[in-house]
Structure 1
Amino acid sequence: MDYILQLDKSIFYILNTKLTTYFLDFFMPFITTKTNFVEVIIFAWLMFFIAGKGRDKKVLVIVIFIALMSDFTTDVLKNIIHRTRPCNALPDVRILVGCTKSFSFPSGHATNLFAVAAYLSYNYRRYSPLFFFMAVIIAYSRIYVGVHYPLDIAGGALVGGIGALLAIEADKRFSPAVALWFNKKFREKT
């Protein structure tokens with residue numbers, strides 16, 4: 001285990017201090033900050049919910065549930081594992097955003113992003129590359145800005161993937177009943 005943690009730390013230093021550019025020094029802090037996208041996400045969600053069909057509305061509601069469950073799971077795991085963030089534990093870290101005292105493993109960003117990307121990919125397969133591209137870039141930004149180790153990101157992706165698989169299974173099992181309710185509640189336009 002010590003070897004894996006040392007390797008994780010070495011890879012972190014390469015990604016955080018060696019593979020850097022001026023453009024990424026501007027871009028990564030921007031995309032890693034959730035508040036930069038809250039209005040856009042809410043607006044897009046509302047537009048899809050209003051204009052979408054019953055299936056789209058169901059997917060959007062489940063996405064919110066997935067994000068909330070991902071946050072809850074991440075918080076529980078962080079408080080069990082207690083891994084200190086690299087920006088609080090290591091010297092010579094390039095810190096490009098605020099460094100909180102919360103724990104590091106797994107990354108909440110990665111958990112949320114990969115859970116939502118996997119679930120949306122299941123429902124909208126042709127956009128799958130876009131969903132996962134966004135998840136990877138934003139998750140990588142967490143290492144670049146100095147607040148997560150690579151294993152934090154990998155752990156978050158794994159937890160998010162498991163969460164998405166559970167949501168997909170639940171969706172398959174309960175989909176007929178949920179679809180019926182959504183169609184009654186939000187009459188589909190045909």
Structure 2
Amino acid sequence: MARLAILEYPDPRLRTRAVPVTTFDAALKQRVADMFETMYEAPGIGLAASQVDWHERVIVIDISDDRSQPEVFINPELLKLEGRATGEEGCLSVPGIFDDVVRAERVQVRYHDVEGKVRERDLDGMLAVCLQHEIDHLDGKLFVDYLSELKRQRIRKKLEKGRRERGASAAPARASAPRL
């Protein structure tokens with residue numbers, strides 16, 4: 001497996017709309033495995049392929065504390081959104097930044113597994129929130145887009161300052177809250 005580089009805001013590649021996966025083969029399975037390794041090492045609970053500069057509609061998620069519930073959503077499509085909940089979100093592409101975002105409490109999703117089989121599920125709680133966050137990435141949207149322009153400018157400046165202070169090769173500071 002290979003650890004992949006995670007793009008950081010405001011990298012313009014994060015705004016690329018991902019295309020559907022059409023080939024379900026060993027190469028796809030390897031990319032998914034690389035994404036899980038990258039997400040776990042970051043550490044995070046969700047990662048969209050767009051965040052690692054691979055612009056196909058692939059998401060990996062594991063909201064468990066012990067990394068025992070890996071989930072893969074390929075070509076996810078939200079069929080139904082219900083309820084509203086506000087929760088604090090963070091993001092591997094926006095390191096060290098957390099803010100409240102309103103999302104649906106429950107979702108129904110249709111997606112492919114790594115074998116290409118179509119599945120449908122009803123999700124709620126953290127898994128539903130995480131999936132919505134990652135689908136936004138596939139659509140070229142970041143959680144900071146839900147914030148005011150003033151907050152986005154402050155975040156951009158803070159991240160740029162942090163990159164300058166730690167140098168281009170150093171890893172970002174890790175936060176204790178889950179990052180999507």
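Remarks
- Comparison of 1, 2 by distance in nm of label points 7 Å out along Cα→Cβ at positions 51 and 75 - largest value held by: 1
- Structure responsible for 29, with relative contact order in percent (Cα under 8 Å, 6 or more apart) calculated and labels 1, 2 on offer: 1
- Among candidates 1, 2, the computation of Rg and Dmax of the Cα atoms in Å that gave 18.4, 60 used structure 1.
- When distance in nm of label points 7 Å out along Cα→Cβ at positions 115 and 147 is calculated for each of the structures 1, 2, the largest result comes from 2.
- Here helix-only ellipticity at 222 nm (-39500 (n - 2.57) for each DSSP H run of 4 or more, over all residues; to 500) was derived from just one of the structures 1, 2, and that gives -24500; the source is 1.
Here, each number is a calculation from the coordinates, and none is a lab measurement. Predicted model only: the values in this text are computed from it and were never measured. Cβ atoms are built from the backbone, for glycine too; each structure is taken alone.
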